[in-house]
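In what follows, structures are represented as structure tokens.
Derivation of every value follows stated rules applied to the coordinates shown; laboratory data play no part. Because the structure is predicted, anything quoted here is derived from the model rather than measured. Cβ atoms are built from the backbone, for glycine too; each structure is taken alone.
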Structure I
Amino acid sequence: MSDTLTLRLQNTNIFVVGDLVLDEYIEGKVSRISPEAPVPVLLESGRRSVLGGAGNVAANITSFGARATLCGRVGDDAEALIMRALCAEKGIATDGLVTSPGEPTTRKTRVLAGYQQLVRLDRESTRALGSDHERSVAAAFETFLLSAPEAHKALVISDYGKGVITDSLLSRLLPRAEEAGIPVVTDPKSVFLSRYAGTTVLKPNLKEARDAYAAQRPGEPPFAVLNDEVEALCSFLRSESQADNIVLSLAENGVACYGAHTDGLVTFRATTLEVADVSGAGDTMIAFLAMGLASGLSLAETTRVANVAAGVVCGKLGTATLTPSEFFGALSHNPFSPAKKILSASDAVTLAKEWRARGRRVVFTNGCFDILHAGHVDLLQKARALGDVLVVGLNADVSVRLLKGPERPLQAENDRAAILSGLACVDAVVLYSEETPRDLIRAVRPDVLVKGGDYRIEEIVGQEDVQGWGGEVTTVALVEGRSTTGIVKKMRAGV
């Protein structure tokens, strides 16, 4: 993945509202059992505090280089001072924090012996946010919307069930976000999903989704197959919440996305090689979903990015964030990352729908590309210039043999696909085995169909289909004297 994605994600400004948590870690070593009771004795070697809950979402955003404004409730106590200091250290704007002197700042203290968590101590209040504080949060959101109009923005609702995310606060924020035209990413806690209506992406984990399903549909039998359950849960979640899309965390089974911008269920495998601690991984995913949507990435692209980011923090101990270098290191080694442009037909169809839903012009061309030469590159670059994304239909080996004879192709389909995917002007490569790409064109439904200037419009396969749905069919001039056939003849002649 190039630096372009980094810059897109960093050029975002996210308003995070929700329950704030101060995560405290007491670390040490256990070498004996207490003589007073059958419990381990920890020899403390250090303690540290980090931002948790909605604070961790904001920390993930600023650690990556984007901007975040944090809204939530703190007490009038030492923990609040620590939290404000941590926010300042990470460059998080805290104008939206409200102080409630009668409530403690939520704190979770974890006692660790190495990687093993021995016990967790919680200190919290779950009293609902007062109306005065709700007005303060709404005012902070309004200020956020009016600031930096050139920035790409999003709203995050981080609900940990500690009292900040009330129904009345949601009724203030969600309609205002819709009016402003910015995406909303919600991490839900309540099983009453209708309170989140107006959300662009609702992101529960599998347990939360199951709990909500059981609460609303008690007594229904369990699903026999996880895939069947995931699709049913996503459909239920979207129906109950009236969210545009669902992103469902599946722990070791990865993540699924489903909704208005996908063609059915799209799943991505987990990317973590070694899990040290899953705490905070959901916050990381929420942060990257918000940055991705704010930057204009498609839902599938955003979900892939968020899945990789969450996988990185699962390999770290405790609540954690990640840097751009860590993220792209993982992305480049992840075989399921968006850096891999070679797609199945169904994945290409899904992405094409999402691209069009976001106003992008999809261009399609096709060929064998047996020996990639300057003429091919010129054609692909010109095709890409006619729109926003370029999908290349690539003849599979069996298809090339049908067209060119038994001695072709010279390069196997996987090699040809890998070479094409390395071109910056190519956004997706899709192999097809048929003699023509007609079925693939009908499935992808491009806005523009392009071939070389050696074709007349009426000769181009799929031209009637594309023109039928209002698309454009065109040709581009070829580079003179460049062809695979000519190169092959020279090779055989020893020239």
Structure II
Amino acid sequence: MSGAGAALDAGTGYEVVIGIECHVQLRTASKMFCGCSTAVANAPPNSLTCPVCLGLPGALPVINRRAVEHVLATGLAIGSQVPEVTRWDRKNYFYPDLPKGYQISQYDLPLAAGGTLTVETSEGSLEVAITRAHLEEDTARLIHQPDDQGRRISLVDFNRSGVPLMEIVTEPVIRSAEGARRYAEELRLLLVTIGASDAQLEQGQMRVEANVSLRRPGASEFGTRVEVKNMNSFRSVERAIGYEIERQARALDAGEAVVQETRGWDDDRGVTYTMRLKEESEDYRYFPEPDLPPLRTDPAWLDEIRGRLPELPAARRARYQAKLGLSAYDAGVLVGDADATALFEGALAADPTLPPKRLANWVSGEYLRLAKAGAAGRAEAADLAALVRMVEADELSGTSAKQVFETHWSTGRPVAAIVSEGGLRQISDESALLEAVERVLVANPAAVEDVRAGKRQAIGFLTGQVMRETRGQANAATVQRLIERRLGGGDAPE
């Protein structure tokens, strides 16, 4: 986007330019270039290592095919171009977390080049152009802590060294902190949907880094960019970028120069802080990796990977709206949670006659409420379908249905058994309810007189008494209709 006519940030008066880099841990059993396990989350330090991921002399790497397929699948999902031949490169720098003194990565021939990802923001759709998606190995983990004598020391855990990472880089086309957050959320959803990664930010499986710069209205050249790191939640992504926009705007307004640097995000204080000066790509002295041959991407292999791709989130949202009549909001909530999507699809498959909107309400309401509360449990799609069908057929009241669903969630017992054993099936037959209505009317003459005097709230009281009389099994609408008919002198018997 050029400076002329570009959207300006309302709070600062500058044009905001943002590019996002995401490092994503791929879902593989073994590391990128060796057979060590990637289950590093709870493993004792330095217990999942070998000569390859420790960078010992003479150790040679072997490519993880599954990791390559994950990157190719991502490229196909975002419409990237996949080259016939790609190669590996050495990214050279010296740091304690890099045992070889270089990282095996990709530079000028990535596995996936170009592509787009469209996201929805409060200002409308945003099409984010993607520069590349390439494969590399992760570094070791540095742990900074005091020793037994209180001295500050740094420890190195090599369990993470060599874990396969995909780096996805956008063009500098994002213009707001909200847009950056929505992009990161949509990218994570895509990766989880295609099975490339679990992408849990809180576990470090997805790391979002933003390059942020500002330029004055009408300018054609980009401003000085600052990289922001250490954002461990989507909320932090939006907050950190928002703060950085304001910080740079204050500096420019004061006539100060913005320094090209890497800054960290302090979530507790809500500020960014200087980490180091920003390196340029030439500082890494990239050159082809001599221990790995170029990789050829056979068309038949790509067709096989393409054939395994599931329905993508954007296509699923569009289908829910066009074919099932759901609102954009309902479709977004359902597709935004993989388990919610599976439950909705499974229940609809179990009973295709269910109204999609009613079913969506149960999944986005009761199911997600329990799931996000952290309560242990699960819901079976066939049981949810049976429950919604009972409600639709007036066989179960809404209140009772929610109780039944919670019991099913926590115990796993079938919905039909819970309803039967609890005597919860709703009574809608008028002849079966008349006796209970008559008992309540006789027992509450004052309320009866209030109704006849035109006090409509008394009907609610009497309806509640009938519900108590039937232990909540009566159909409240049917009861209210019977009371009105009875006290209005209709055809109900005396």
Structure III
Amino acid sequence: MSATLGTILKQLQPDWEIRIFERLDQVALESSNPWNNAGTGHSALCELNYTPERADGSIEIASAVKVNEQFQVSRQFWAHLVDTGKLPEPSSFINATAHMSFVWGADNVDYLRRRFEALKDHPLFGGLEYSEDAEVIRGWSPLLIPGRAKSQPIAATRIAAGTDVDFGALTRHLTRYLTDNGAEFTGNARVTNVKRRKDLWRVSWRDEVGQTPHFVDARFVFVGAGGYALGLLQKSGIKEIRGFGGFPVSGEFLRTDNPEVVARHVAKVYGKASVGSPPMSVPHLDLRVVDGTPSLMFGPYAGFSPKFLKTGSVLDLFASIRWHNLVPMVAAGASNLSLVRYLLGQLAASRNTKFDALREFMPNADPADWYRITAGQRVQVIKKDAKKGGVLQFGTEVVASADGTIAGLLGASPGASTAVPIMLGLLEKCFPDRIESWKPALSAMVPSYGTLLSDDPKRADDVMTNTATSLGIAR
């Protein structure tokens, strides 16, 4: 998010001084690390949680369309940076990877069939295929069928226009572009405070090594500190952060680098979460291309730690509690007992139980090929709610001061995939007096800026085709 915002601002105001402070010695070691997320390029092509079933049996597609629109904006911006030489060869961070949904059981097959019918004619979901034929599905992804009972009802959808994104590489590319063009990067810098001083913000920080205190004054501050954004925004004293809390959830995946296994699964395959399970629990078997090397990973398996970052402190959760967010946090916890039960179940699950979940996707999976990796820490947003007292939400939220001089990002998924539209929205919120003069440049960077591709199928086809050509991926 921070690297994206800095890159956009560098296009709009090349004369502005940009300084980047990173707690670790380099960027993309926490939330943007490629193994801390699925790299899916969330566009709702395969993620079934974006298409819930209504009470009447029809399928709600509004969330899927919104997320897809957002990812198209990100793709357009990356394509612009490639076309103008600001990003290197696109295969260094994005690769064409089919996106599939795969389900078993009669009820789930019926649901997927209805989902396909609801999406197949939408301009953002062109090329979506559906099959209940085991041989067809085996052709799409060979690992899903061998070892499966022939009597089991199965179904899958597939769309070739999916992608795998190495967000770690992309973050490093964007940061390198910024520093090559005048931005100053300081690593091993722990930001300790953000305080208003008249019309400026004083950002205080310490060297992680020598603990030497420093400060810098700025007219605008963006807090893109992952799980630590909540605490820094609280320290800023802005009233807009009151009532916000955070609930940390850690994650694990199974991973294989066995080239024989990897070569037989050239897709990202998402299943359906169990009834009552939270959106974060949707199982998926993903092809990942990280630093040019393909691997597979399956998960997620949830865990719990009070840390707000992998490299955080066990006191993070308790340190985030304030008088103004205590009621929302308690209320959110009371109304999300199913999440608590899910986490407890995940923590208590044995290694064999966890591997059985992989075998539901890949019946012939061999434990010898797979090993466990720890993914990043998510801090889900808790916020005030007039009726419930507090709610836990699974998206992202920009919190900005009334005068627009400081803003930060809270939350998790879909996160990195929607970084560009979220940061464009932040610019509109924080720089309302400049946005009109910036519109020509923004439209050059994102041709669909200010419009919805889904409102104009012809324009959607043109923009998506041009973007795919620039990025070297499937339309």
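When Kirkwood radius over Cα pairs in Å is calculated for each of structures I, II, III, structure II gives the greatest result. Determine which structure produced the value 3.8 for distance in nm of label points 7 Å out along Cα→Cβ at positions 164 and 268, calculated from the coordinates; the candidates are I, II, III. Structure of origin is II.
When distance in nm of label points 7 Å out along Cα→Cβ at positions 212 and 356 is calculated for each of structures I, II, III, structure III comes out greatest. So distance in nm of label points 7 Å out along Cα→Cβ at positions 44 and 412, computed for just one structure, reads 3.3; which one of I, II, III is that? Comparing all candidates, it corresponds to II. Here FRET efficiency 1/(1 + (r/R0)^6) of positions 180 and 372 (r between Cβ atoms, R0 = 41 Å, to 0.05) was calculated and came to 0.95; which of the structures I, II, III was it taken from? Among I, II, III, the structure yielding 0.95 for FRET efficiency 1/(1 + (r/R0)^6) of positions 180 and 372 (r between Cβ atoms, R0 = 41 Å, to 0.05) is II.
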